Structure P
Amino acid sequence: MIDQSPLRSARPACRLRLPVAAGPARALVLTAVFVCAACGLVYELELVALASYLVGDSVTQASVVLSVMVFAMGVGSLLAKRLRLVAAAGFAVIEAALALVGGLSVMALYAGFAWLGQSRPAMVVFAFAIGVLIGAEVPLLMTLIQRIRRQDAGGAVADLFAADYVGALAGGLAFPFLLLPFLGQLTGSLVTGAVNAVAGGVIVLWLFRSDLSRRARIRVLLVNLAVLTLLAAAALASGPFERAARHALYGGDVRLAEQTAVQEVILTRAPRRLYLDGHPRHGYQAAFVRPAMAGPGPRRRVLVIAGGDGLALREVLRFRGVRSATVVDPDAELIRLARTDPGLMVLNRHSLHDPRVRAVPADPFDWLRHGRPGTYDVVLADLPDPRLSRSAKLYSQEFFGLVARALAPGGRLAVHTGAAAPHTLWTVDATLRAAGLRTTPYVDGPPGGGRSGIILAATRSAPSLPPALRSAADAASATRIRGLPPSTLIRPRVG
């Protein structure tokens, strides 16, 4: 009795009938390996990027995703041994499942974070599932390529892994330079899933169709059409989904949502608030800027680091005596939005249109090191959240050494350290001291939540705070952690 189910429809005993010659057929299989490898790496990078954005601590999230996925690939390779006799049908099912799981992974993680407040469990589950499916690909592809024309196992493995690694390179480059800036994470993952499904379906249904019964071909076709339909439906629903998720996250009417090459920019309408990569950029600017600007000494030349939104600059321009203000931010698109978006211009009070202001789209570390910036009376380091790995070097001893070199005699430096977590605040304090600066840490905001850590620093002596902020300095001192080592480029400790 013959089982006619899809996973019993292969005919390994029969000579494989190909629609093309063996040489082009092998090239098509290797092309499928290339495409599937590129899609697999995009899924991996999507998980790492979104988890880092939602949870923070980029190094930890990347380590969890990569380790779980590599382990799962081993599991998938072992499980694929059971499918070698039905390699064509098995590969079709694996690719359809991978396209669906990988394509919907970003939407699932974002939904879990927006409505349940959790994304790490979903991240681990998706990393494991995607890893299992990716791990099952190569054994099945090895079987299929040997069905076309027998060759020594070493040569076949070399060909497969060469195509796999080159595909991974293509996927790794496509994600940051093509998918993320032009499609965003959500649409990018859905498009990747669709490409994955088409690649797997075409190879099996056209090249290896003689390995499948007519019934099996129909089932494989229907499965792939169902996957593509689900991905297309998710793409059509992505706009309303993103609006609903952002409303759940930010609690306001989102009027601007843009993914730049550096970060996600969100501006809500009521109340009007700005978020960069999910972290709020409102409420702390006055307490951050005014002590440094109001301190003893000149304030003619001011440098604002990573303040491309213009909010800190807004406070700077309130003070008389400011002759020039330079803003250095790596996100050129954020600077453009701060100059042109009506809502953001209301928030920053058109600060970037002031004739005294010069905005420089550049990496602050490289600009201070190679840009010959001169010296400044006041430097305001309105840095990205320290939990983001891309900001680690801006919290290093080397970076603060460059900042100290840019301070004029008697100049003042203010550093915003994000949320007032004691370990972060006092690690940044230790790093500033290691760079030769004298510090006065303080916190801003009500006790119990929403507080920002700020450190005022100078080269000669610890700067004093105005009387209104003495209690803020006392609140910071109460959390002091002694003996923390500084953060460096080689050993980043902030985050």
Structure Q
Amino acid sequence: MVHSSGPSMAALGSELDRLAPALMADWKVPGAALAVVQDGQVVLTRAYGQRDLESGLPVTAATRFLICSITKSFTATALALLHHEGRLDWTRPVRDYLPEFRLHDPVATERVTVRDLLTHHSGLPAHDWMYLPGDRSPARMMADMRHLEPNLDIRTAHQYSNLGYNVLGLLIERVGDTTYEAFIRARLGDRLGMTLGFTLDELEASPEPARPYMVREDVQRPAPRLPFRPVAAGGISTSVAELARWMRLHLGRGEIDGERLLPAALVDLLHAPHVHCPNSAGGEFGEAHYGFGFRCHSYRGDRLVFHGGGLPGWGALMTLVPDAGIGIAVLTNRSPNEGVARPLTWHVIDRLRGREPIDWRDRGRVQREQSRAWMQAHQAEQARTRHPGTRPAHALEAYAGHYLHPAYGLMTIEARDETLHWSWRGLSAALRHRHHETFELPAALHPLLPDGLPLSFLTDRDANVVSLCVPFEPLVKDIVFVRTEHA
């Protein structure tokens, strides 16, 4: 390992004690917890703000947060264990282990390997609205993937997919002959002395649970309580103090406290850059890649292995500098949290590497203003395309009914009080007319609701309303829901 002289931990802690609250105020983040690992030891922990605003409860290093997509590093490490033990070969097709696995393309169904899912290389775009309502089991989500349209051939480009990691969780269950949760606990969490949760119930029953928050129109409010069903993609909860043990394991290349859990070469393979990713991080960062459950790039010349994540009300970032033995984890109870987690992480790296830190807070202010300007322009463009003078071609009752897509499920439209009302998988809202046969959901009515989502009704040659289409996944054609008589 290559080390540079930096400040004392006391001096670094004092700097963070000034920087963190300022960043949190900028981005309206209620609470944050941070841990720093160096040379195999936890050298610094910090906790700021409140884990529960309504109760006035403070964050501590033991406060439990959802770690979101950092979970993928646990899933990938579990697969590495099974691969090392000869119980699976991750170069083999997924269907060798899960014969029921199907994709829309029958050739891709047979060819997609475990490695392809680990690196988000299946040809399938995100299709996030498949799982966001939180009402489907992992097995049901995998079964529904056969009805989802890809936009690329397999191994064409990296396309982030929580649905792919959901399949990997089911694969661990099949090969490991136990539940995903039991395997992760027994083979990783318990051996590391980590207490891991896999459901919101477990998180909320813990001694120090954080409560999630979101910000809409600069107003801070509790986030919706939505279970994250593709658990293997982002459902683990833990504290920053315990996540430090996970960083120590990976910085130790599979060894912690004298005990080896994984061969060093296998950890190196998890951290290696396997698939190129688009990179818009800026001039201080090198080319971005995805490994197995980890992202890879460089920062001011230092190789980074990291993963972040966000879900409604939660934000997390874990960053390793393997060649310097440094690890930083930042957990927050607000989404998105990049304006806090990233500047804190990069400040710590700069200080521990003996460099003058960049003023990331100031850059963040500029980015925030640019984002607001873009949002205002976007809203203006939406208003311009509304065409308020047009009228629907049919009476509102003609649109009312049930509409079905084999993967996205049942959508119901009702006509009452001279307005169309939309409901779908636990979400509901009144629609407003946009133009002609297109209606749209309102903006920011619900923290999860897709803002301004347009729904266009389609007719047959006899002018009967027979379907509606919705742009749930922007990288493929609109998702078409066909009218059905059955709810």
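Table for the structure above
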read-out: Identity of the structure behind 13 (criterion: relative contact order in percent (Cα under 8 Å, 6 or more apart), calculated), options P, Q; value: P
read-out: Computed 2.1 for distance in nm of label points 7 Å out along Cα→Cβ at positions 60 and 316 - originating structure among P, Q; value: Q
read-out: Distance in nm of label points 7 Å out along Cα→Cβ at positions 20 and 44 derived as 1.0 - corresponding label from P, Q; value: Q
read-out: Parent structure of the calculated result -18000, given that helix-only ellipticity at 222 nm (-39500 (n - 2.57) for each DSSP H run of 4 or more, over all residues; to 500) is the read-out and P, Q the choices; value: P
read-out: Origin of the derived value 1.4 (distance in nm of label points 7 Å out along Cα→Cβ at positions 100 and 124; candidates P, Q); value: Q
read-out: Answer label among P, Q for the case where Rg/Rh (Cα atoms, Kirkwood Rh), calculated from the coordinates, equals 0.98; value: Q
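Every number in this text was worked out from the coordinates using simple rules, so none of it is lab data. Predicted model, so just to flag it, every value in this text is computed and none were measured. Cβ atoms are built from the backbone, for glycine too; each structure is taken alone.
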